[in-house]
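What follows are several structures.
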Structure P
Amino acid sequence: MVKFLKDFKTFIMKKLYSFLLIALWHLNFNKTIESKIALKMLDTKKDEIILDLACGSGVFTRKLVKRGCRVAGIDISPKAILSAKKITEGGCDLLVGDAESLPFKNEVFDKVVSLCSLEHFENDEEALREIYRVLKVNGIVVLTVDSFTWNLSGKILSKHKMDHAVVNYYSIKELKIKLEKLGFRVVSYKYFINSPISVFFLKFGVRRKFGYTYKVIFPVAYIMSAISDKFLATKEKGIFLAVKAVKSI
């Protein structure tokens, strides 16, 4: 009986931890929007082999597992991988590693996805080269990156860059050049958080380091931002950029 109660407590604590981690991730309204765009671009199929590069705490990795994909997640942070293992419950392979030197053989993945990570890499072209190497021919990569091509004050830009260790911001032109240089062909792209209301809430988040105050406004921020981006978006600039590319022969 004592063992049962102990095991039950462990089970409940694990479930509670997972619930809170996933909930807090989604309460960042731009993450919720970002994940929807990335999933649509990935267009996953059951049993596809997918690499979640710089997977962080594994919330998006978990989404891929639930869609029936065979997933590997890699992140440079041991703490992030530990969290990811707790919420994915053994549904994928997770390991600590460097995006610029991936511990995988050539041409093993059908698709690679990386959410808002490329901008943090010191050598982004080396990371892209590694993605190209591990993708199968005609494999798909979906990247979301910080763009910040919307007209913002220098103060907001410098604060965001410092608080979040951003090395590069990207326009579609700049990212397309890097991808094509390495042998990718850009299939589609989409700027998001690219209307007055969504940018307003994003700036609110930057000023507060995307902390709990920012997460509290999620219901209003998400609904108003989604509507604003749908009807008032400026298509060729935005705070974030999503790109889908294919590995050419």
Structure Q
Amino acid sequence: MRILKIVSAILTLAALGVFAVSCGSSSKSQARLVYAIPDEGGNVDIAIDGNNVTTNLAFGSVWPSTSGYSSVSSGSRKIEVRPTGDTNASDDIINSTTSFNGGSPYTLVATGRVTDNPPDQILSVFSDDNTAPTSGNFKLRMIHASPSGGSLDVYVIQGGSIQGLAPNIATLTYKSASSYLGSLAAGTWQVFLTPAGSQAVISNLQYTFASGKIYTLVLTDNNGSQSINPTPLQLNDN
């Protein structure tokens, strides 16, 4: 039985706090990084262009936080995810070059498994859309960062059963992000996860979404195992 973990990366979704982001500088970008590699076995440091920006980051955690971004110089930047305290580049879990456009916000997700043969850890980069939703509504996006999750359907409803309904997000694949759902009224909603093409529920979670807010839910494996974690990581985008 697969247990799905939604690492609520609600960049304004729910559990991770709301953060007003200013992206007005043409020389600076806004970025955050979710650490979602389930089998590395320890905490990590994150370095940009060789300089640590955070240390001792645990699985399922976000730099700088679930409700904010950090300012990053635009252009091509080297991103390293490495075991805490280890500055030997040959030991990097991820060593990736990423291009940032000035004035733009990004969510980076370190995922994959180091114990696969060959190891398949990767840094996925997603552009964020922090334009405000229409009056009385919220925006919601899902990022699939669960190596064990398979393709998923996502239902977002206000109570009742999903039987006979079409998914709001269909066939969400690993290492991908959905489009933003933007015509949903603020209030309490149920988020159901099922295997793509099936209505067998893997996870059913309840969230309260505020008017004018933008949320991202990040789905990850359980720490140290090959199963989806039932509590998505919620990030708040604005």
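Each reported figure results from applying straightforward, stated rules to the coordinates on display, with no laboratory input. Because the structure is a prediction, the values reported are computed rather than measured. Cβ atoms are built from the backbone, for glycine too; each structure is taken alone.
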* **Per distance in nm of label points 7 Å out along Cα→Cβ at positions 168 and 200, the highest-valued of structures P, Q** => P
* Asked: When log10 I(q)/I(0) by the Debye sum over Cα atoms at q = 0.10, 0.15, 0.18 Å⁻¹ is calculated, the result is -0.43, -0.96, -1.32; to which of the structures P, Q does this value belong?
  -> Q
* Asked: Where is FRET efficiency 1/(1 + (r/R0)^6) of positions 48 and 144 (r between Cβ atoms, R0 = 25 Å, to 0.05) largest, in which of P, Q?
  -> P
* Structure fact -> From the coordinates of one of P, Q, relative contact order in percent (Cα under 8 Å, 6 or more apart) came out at 32; that one is structure Q
* Asked: With helix-only ellipticity at 222 nm (-39500 (n - 2.57) for each DSSP H run of 4 or more, over all residues; to 500) derived from the coordinates and found to be 0, which of P, Q does the value describe?
  -> Q
